[in-house]
Structure P
Amino acid sequence: MIRATLVSVTPKNTSENYTPNLNKEDLVITKKDLELQLKDMNPNFLQGLIIRTIPNLENKKSRDYMKFSPAFFSIDAMEYIVSLGVNHLLVDTPSIDRLLDDGHLSAHNIFWETKGKALNQKTQNKTITEMIFVSSSLKDGAYLLNLQIPAFVSDAAPSRPIIYKINEL
């Protein structure tokens, strides 16, 4: 079981950094919002970070994301997540990067601390789980996470995350 924190954020236009440069229509998960949502959370529950975007509508599960550009993480937000020591990031977006980012994968490379997209042995056990759905009935806070990843030798594998609410310790 992984100690994890669930937070809800509303993506927005921002002046935070991203490569390539942000467009005026981009909706971004920002460092500022993450800091605000995490300020009162137990730091012992940041091995995993589960991010639910608002609005949290059921159509997230079947939306055509090529027609409606999904939110993604600013460089500042991803650097902040790494600074917290997060090893398992779970998000309800199709990617932590802009879908059409000219192959930069800026947020992925920051999370895995890769230079030139080369494997970093120190971060090879970190995970990103995209396209999750967290019911609005679950409150932000501390959870235990069972990630359930099959033993594939690959750069991507399906997972079945299950979270269990716990009382604060």
Structure Q
Amino acid sequence: MAAGSTYTPIATNTLSTATLSVTFSSIVGTYTDLVLVVTVGNSANANRDLVLNVNGDTTSLYSGTTLGADSSASTSSRDSNFTYFRTWGSSNNTPSTSTIINFMNYSNTTTNKTMLSRANSVAWVMGAAVHLWRSTAAITSITIKNESATNFVAGSTFTLYGIQAA
């Protein structure tokens, strides 16, 4: 199926000024899955992971496994009982890192939520991660921040898509 007939844009935010966080709220439950595409830079001009919270939840219900590699090394980590989920983010002060995060069965109220993410940066790293939010609540909001509370730079883009059931 062509992407145009499957992905429905729900909201897009292109930053005109440096901003600490971006939130998508009042997400309708009419899709099967969500896809969040971000292309960001950060004001610290340094490697910064993205941290995400769903539904404003900052309790320790998040866990995940990340894998990454650059031209000289590979890395992996495991996060358990975190207050957010962490994935690869930005590497410098221009929007140059693209991260795609899939939220599976986000509106289902009988299962915990699984997210998959992958990131590509010319200047930094290529990475992938799997995340779990141990809650059966439907996801109705998503907040994205940079690690260490650095701002996203102007020009960073955030687009949320709904995926129709096939």
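The numbers here are math on the coordinates, done by the rules we state, and not lab data. From a predicted model like this one, the values you see are computed outputs, not experimental measurements. Cβ atoms are built from the backbone, for glycine too; each structure is taken alone.
What to note about this one:
- Value -3500, calculated as helix-only ellipticity at 222 nm (-39500 (n - 2.57) for each DSSP H run of 4 or more, over all residues; to 500), assigned to which of P, Q: P
- Per relative contact order in percent (Cα under 8 Å, 6 or more apart), the highest-valued of structures P, Q: Q
- Value 14.0, 43, calculated as Rg and Dmax of the Cα atoms in Å, for residues 55-118 alone, assigned to which of P, Q: Q
- Structure from which 2.7 was derived, distance in nm of label points 7 Å out along Cα→Cβ at positions 15 and 71, options P, Q: Q
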